[in-house]
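What follows draws every value from the coordinates through simple rules; no lab data is involved. Remember, predicted model here, so these are calculated numbers, not experimental data. Cβ atoms are built from the backbone, for glycine too; each structure is taken alone.
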Structure I
Amino acid sequence: MQQIDGQSLVKEITLSGLKEAVGGSVTFSACVHKLRRMSGFTFVILRTGRYLLQSVHSAEKCADTLENICEGSYVEITGSVKEEPRANYGCEIVLTGIKLLSRPAAEYPLHVSDRELGCTLDTSLSYRSVALRHPHERAVFRIAEGVVSGFREFMLAQGFTEIHTPKICAASAEGGANIFKLKYFGQDAVLAQSPQFYKQTCVAFFDRVFEIAPVYRAEKHNSARHLNEYIGLDFEMAFIKDMTDVMQMETAMLRHVMGYIEEHYRPELEMLGARLPEVKEIPAVTFFEALEILGKPANQFDLDPTDEMKLCKYAEEKYGSEFIFVTKFPGLKRPFYAMDSKDDPKLAESFDLLFRGLEITTGGQRIHDHDEQVKKLARYGIEPEELESYLSIHKYGMPPHGGLGIGLERVVMKLLELDNIRQASLFPRDMHHLDP
């Protein structure tokens, strides 16, 4: 234990700490994940916050009995550590003491100690607090932690400032009907669909900003790829020449994130059998080039899920890339803050990034000129007075800038090749899930 200001801090056992203790002893707290009773001894599989560790209990070595200890009990153990090639991580703990800290009042309703949880997604979500105790289930969220940590490390290294913006807002960044509305002390308010307005504001004085925070969309979807609350990884950067600067920044960021996960989350990757993508130069096609590749008529304005899967297959076959950018979407399908293309004002300087058949990013260059933004609002039928606060950032001067938003759960879903985005959300919020 460490001491800070005279107080002890409980420290979780680590793999390096366990291996360093071979030939010596350790004391730590854990959950009893599984009991395997043999003739004359019992394997006690211990679940720490990250690992499953094998220990062995016998009356000969340990005076404390297992009489009141069951699967799901929380214990403090002491034991000697020895090498054991057949055990997880090549080490086994021979128990010399085991102290009961807490005992469950009921048995698990799910098979937490089995190799696979073996239940439907609906059952997993109904018993979420139990399902997440399964090592495979919780490993998903270690990988999510790795994505977030790698993203933050990269952003800070590139001179971005981390910001925290309001989620109760007076106006919606995206507009439309897919907004959660609420009353705020007698005023109309909405839950943020994006930190868009605030991160644009912040580039005026920080130059580069990023945020990791919840995003809310009141879309009545019931698909395997949509949530009504998700975690957005957003960044915005000033002094860009065009949207390709944003695309290049994302490419470098993804390269860093994959390397970060490879370095720090090898146990989870191996447990889940995950395959990290190689992030090289990411190919890009314009929206209308994408339609040609798909053999579709040029009179549509967006891509559907099947289109996204086919484009990713095309990118992999032609470029050896599991990612592909689609750029210059029709302006009518992009938000009012997206800059018009100089070559064709009907197109927007906006892009999507597709990964393994799914859109994970939307980004582009924003309008920075006040008059240009006012004119585009008029085209969208929006009165300037409705967005007076937002327009004030343009009024007092903005640098050329752009940015993007990434859906964390979508990235994790595709990294781990999960069937449903709810598997990548700790406590999913959709049309049917408000509890737990």
Structure II
Amino acid sequence: MQIFRVGGAVRDALLGLPVHDEDWVVVGATPDQMIAAGYLPVGKDFPVFLHPQTRAEYALARTERKTGRGYHGFVFHNSPDVTLEEDLARRDLTINAIAQAEDGTLTDPYGGQDDLRDRVLRHVTEAFREDPVRILRVARFAARFTEFQLAPETMDLMRAMVADGEADALVPERVWQELARGLMEARPSRMFEVLRDCGALARVLPEVDRLWGVPQRADYHPEVDTGVHLMMVLDMSARLAAPLPVRFACLTHDLGKGTTPPEVLPKHIGHEQRSARLLQKVCNRLRVPNECRELADVVAREHGNIHRSGEFGAAPVVRLLERCDAFRKPERFEQVLLACECDARGRGGLEEQPYPQRPRLLAALKAAQTVDTATIAAQARERGLEGPQIGEEILRARTHVVRDLLAPESSL
């Protein structure tokens, strides 16, 4: 029995990066031998065991054979005679196909160290084409390792996979899993650039893919192209260290611009509501978590109004806060404003501009939150008011305190 550290842990250590997760492969062992040594079996599709002390995962060396389309179309083979080189051959990229023995010795049969040095993302063998999830993984790695370039032969292989229909067999859970991880990388735009270049973006996110080539008004968007703008917004969200719900909202905030009638371009009147409708289709298809879905919905519907809110008086500001559900969910509203700032600063030459709408609306919310709504509601009921009438009383009180807050602006 021989044990090797493999995959991302070896790669990141060689790059001088922090190692967070370790994967281990065991060569020359049977499941019975692993159990006898105290390992706990947990694998369903193939034998994986938990270390008796560390609880780290140890997988038996295996090969695989394609039996159908998609992520689940495999038959796995593991036995003591499967070699380390055979196990490494089934991995996605050469930089992930390096193994390290317990004494530190490296096994690198596919040139992973050379590709680390040359900053290249390259598939290991033709077995790459058998798993469409690898298309998403390569795109995600491009977003993480921003100095790495994709090998031309790997891009050609990914294009061939898309043409053969492999991307159509991707299951929603895996698409969302890789998409979410890619959005959180250092330069998320690269994930979508790679997916678009190989044709996979049109298959997994056609609502996003159609944004390229759609013009916008140059006085608002010096970059003009909607797809280019979207990539700038995503990278701004990474620059501002936004959490995943904000980054997903950035990705989907302008979906409606892809369905603007050609005769009215480059104007996009009403794109916010179209974006919200398309967003729901995306979320249903990919089974997006509610936290991401709900934040993205508010941003899609209201980002235009939030951008224009510097021109709003007290009453429109309070109504905007209510539509955003800011009084019930103030923390989420802060994230809404962060997404809107990413949108405003994700424009050509405007990356360093301030976004005063954010502090102004947060101050208005803080002032409006001082209103004692319970007391106002009780007093309104004593006067015989009910339902919407009580809501109007609360709106009036909140508007009053926000007007006092904004009074210095009106006096300038």
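By the measure mean count of other Cβ atoms within 10 Å over residues 179-186, tell me the structure among I, II with the highest figure. Intermediate values should be presented prior to the final figure.
Details: I: 10.9; II: 20.0.
Result for mean count of other Cβ atoms within 10 Å over residues 179-186 over I, II: largest is II.
Can you say which of I, II returns 0.25 when FRET efficiency 1/(1 + (r/R0)^6) of positions 211 and 307 (r between Cβ atoms, R0 = 25 Å, to 0.05) is computed?
Working: I: 0.25; II: 0.85.
Corresponding structure: I.
Quick check for you: by FRET efficiency 1/(1 + (r/R0)^6) of positions 339 and 371 (r between Cβ atoms, R0 = 30 Å, to 0.05), which of I, II is greatest? Numbers along the way, then the final one.
Details: I: 1.00; II: 0.70.
The structure with the largest value is I.
Where does the value -15500 come from, among I, II, when helix-only ellipticity at 222 nm (-39500 (n - 2.57) for each DSSP H run of 4 or more, over all residues; to 500) is the thing being computed? Show your work: numbers first, answer last.
Numbers: I: -9000; II: -15500.
Computed on structure II.
Taking FRET efficiency 1/(1 + (r/R0)^6) of positions 27 and 163 (r between Cβ atoms, R0 = 35 Å, to 0.05) as the quantity of interest, name the structure among I, II where it is greatest. List each step's numbers first, then the result.
Values: I: 0.25; II: 0.45.
When FRET efficiency 1/(1 + (r/R0)^6) of positions 27 and 163 (r between Cβ atoms, R0 = 35 Å, to 0.05) is calculated for I, II, structure II comes out on top.
When you work out distance in nm of label points 7 Å out along Cα→Cβ at positions 139 and 395 for each of the structures I, II, which one comes out largest?
When distance in nm of label points 7 Å out along Cα→Cβ at positions 139 and 395 is computed for each of I, II, structure I gives the biggest number.
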